[in-house]
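Asks: These notes open a run of structures that come right after.
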Structure P
Amino acid sequence: MRTEEYNRITKEGNVLDFGTLKETKKQLGINKLTELESEIDRILSENKIQKPELHEKPNSTETDFYQIDLNSDQIEMIVSMFGDLEVGNLGMNYESTYSANFFAKMLDKWNDLPDYK
């Protein structure tokens, strides 16, 4: 794959990075959403986007991106889960905390997928 095509796909496509999927899988497991957790496993094993030949970290999993092919109902469940986690981690006076901010960012990543908007 050429670098230009890779950059376009990873910035504009229905794509998420390894770290986001890893955390999503962890939270789905904690929340006992096992069917969705299995779907994330499938994405991690089948939907990796090939890196360009000159990628600076070709063998690093941490820099991998994956094509997201979940339906809108499945994505809605993930967005809802992260929304609940964000609210559940607000401070006593509903002020933001590190954890609430982290889950808000996770929610935004899923919510911003082009096919979900």
Structure Q
Amino acid sequence: MAVAFIACLGLVYEGGELLQARRQTATLAQEAARVGAQQLDWNTYREGADEVPLDPAAASAAAQAFLSSAGATGTVSVSGDTVTVTCTMSYSFTLVPAGSTTVETTATARPYTQTTTP
């Protein structure tokens, strides 16, 4: 009975830690997408464009830099004005002999620019 109780405690602990790792990857993916969405192409706007477009190269680089600085890996894609980040982290079980698993979360962000009415 005691062994079953300890096994249940181990499963509860590992489940909580795995949920925390998933939350951390979700937070990192969201923040990296936001950082990428802030990379606007102001030169195009200064040249007379009506809208401020997203700079795809700068957005991708900024999001990747954010992930790297946080110690995570992932992929970044920019399509139009949408930045999509998939954050990947490895999680190793500590109490339950289940090895390790990969936790992956995807988030998107778009820049918000106010429209002006004449």
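Asks: In terms of mean count of other Cβ atoms within 10 Å over residues 27-34, which of structures P, Q is highest?
Replies: Working: P: 14.5; Q: 21.2.
Of structures P, Q, the maximum of mean count of other Cβ atoms within 10 Å over residues 27-34 occurs in Q.
Asks: Thinking of P, Q, which structure, once helix-only ellipticity at 222 nm (-39500 (n - 2.57) for each DSSP H run of 4 or more, over all residues; to 500) is computed, gives back -18500?
Replies: On the way: P: -18500; Q: -16000.
Source structure: P.
Asks: Of structures P, Q, which gives 19.6 when mean count of other Cβ atoms within 10 Å over residues 35-42 is computed from the coordinates? Let's see the in-between values first.
Replies: Values: P: 16.2; Q: 19.6.
For mean count of other Cβ atoms within 10 Å over residues 35-42, the value 19.6 is produced by structure Q.
Asks: Now for a different question. Just checking, which of P, Q has the largest value of distance in nm of label points 7 Å out along Cα→Cβ at positions 67 and 83? Please list the in-between numbers first.
Replies: Details: P: 2.9; Q: 1.2.
Of structures P, Q, the maximum of distance in nm of label points 7 Å out along Cα→Cβ at positions 67 and 83 occurs in P.
Asks: Now for a separate question. For which of the structures P, Q does the calculation of mean count of other Cβ atoms within 10 Å over residues 3-10 return 10.5? Could the numbers behind the result be given before it?
Replies: Working: P: 13.1; Q: 10.5.
Only one of P, Q returns 10.5 for mean count of other Cβ atoms within 10 Å over residues 3-10, namely Q.
Asks: Given a value of 9.3 for mean projected area of the Cα convex hull in nm², calculated from one of P, Q, which structure does it belong to? Show your work: numbers first, answer last.
Replies: On the way: P: 7.8; Q: 9.3.
Attributed to the structure labelled Q.
Taken together, the values in this text are just the output of simple stated rules run on the coordinates, not laboratory data. Please read these numbers as outputs of a predicted model, since none were measured by experiment. Cβ atoms are built from the backbone, for glycine too; each structure is taken alone.
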